[in-house]
Structure P
Amino acid sequence: MLEWVKSTAPVRSLAWRGDELVDVVGGRVWSSDGVERRTAVDHGPAFDRGAVSPSGRYSVVYAERGTEARLLEGTHLLRELTRSPDHAEDYDYPVALGILRDGREVLIHCPEECNVLQIEDVASG
């Protein structure tokens, strides 16, 4: 069944976290019954995209065609991320969160060069 959910402000990013729909960039979440609540401060106009880890524990907010990002655990800032400025205005920010077979969550991004992926354990860096 199709449902409509009202939003109190423009939606800037969407991802699933369990049964909830999350706007990581805008700091809001909608429960399965459609109720909206604030989760954190708005990350501001510099960030326009977000990604959520499979567990929902970690997230990344970033500028789609920029060089800056923030890695968060819940609403707590773990660290600032950057990417190579080479071709940043031409390509989306290359970042993803995933999970390995052993259960470790990983961050995949290109902090050094635009064509070299770095995979790191999110918890330990």
Structure Q
Amino acid sequence: MSGTGSWPARPPKPGRIAAYLGLGVLGALVGLAGSLVQSGWFPAGLLLALAGSAGLFYGGLRATGTQLGVVAPGAGWLVAVVVLSFGRPEGDGVFGGGIGEMVYLLGGMAVAVMCATMSRTPQPGGR
């Protein structure tokens, strides 16, 4: 099939796939750590958790040069935070239901969207 579609011209390299999977796992770990820190040392923990998330998202963008470098850790981060927001049947949960948890959830998503919409790095050999 020839033409200009949305599919890449070449299949992705195994190293790039591994990098995206690694960024996804790292995103889940940052989401887990941020969920624990943000309420433990409020308000400094909240700022630290958001800064760590922003660093991961921006680092993924710069490391890969694509928006998928932000989406991969962002998806891992979001899955970890959403899973941790579910309570257990016994009533235990990581999030207590305060304003800090909402700021962490919405702020982390906003930072991921901001990083994903930033301009991409110039490609080698391009303009």
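Observations, loosely collected:
- Structures P, Q, by mean projected area of the Cα convex hull in nm²: label with the highest value: Q
- If helix-only ellipticity at 222 nm (-39500 (n - 2.57) for each DSSP H run of 4 or more, over all residues; to 500) is computed and equals -23000, the structure in P, Q: Q
- Winner on mean count of other Cβ atoms within 10 Å over residues 19-26 once structures P, Q are ranked, highest first: P
- If you line up P, Q by relative contact order in percent (Cα under 8 Å, 6 or more apart), the top spot, with the largest value, goes to Q.
All of the numbers you see were taken from the coordinates with simple rules; none came from a lab. Fair warning: this is a prediction, and the values are worked out from it, not measured in the lab. Cβ atoms are built from the backbone, for glycine too; each structure is taken alone.
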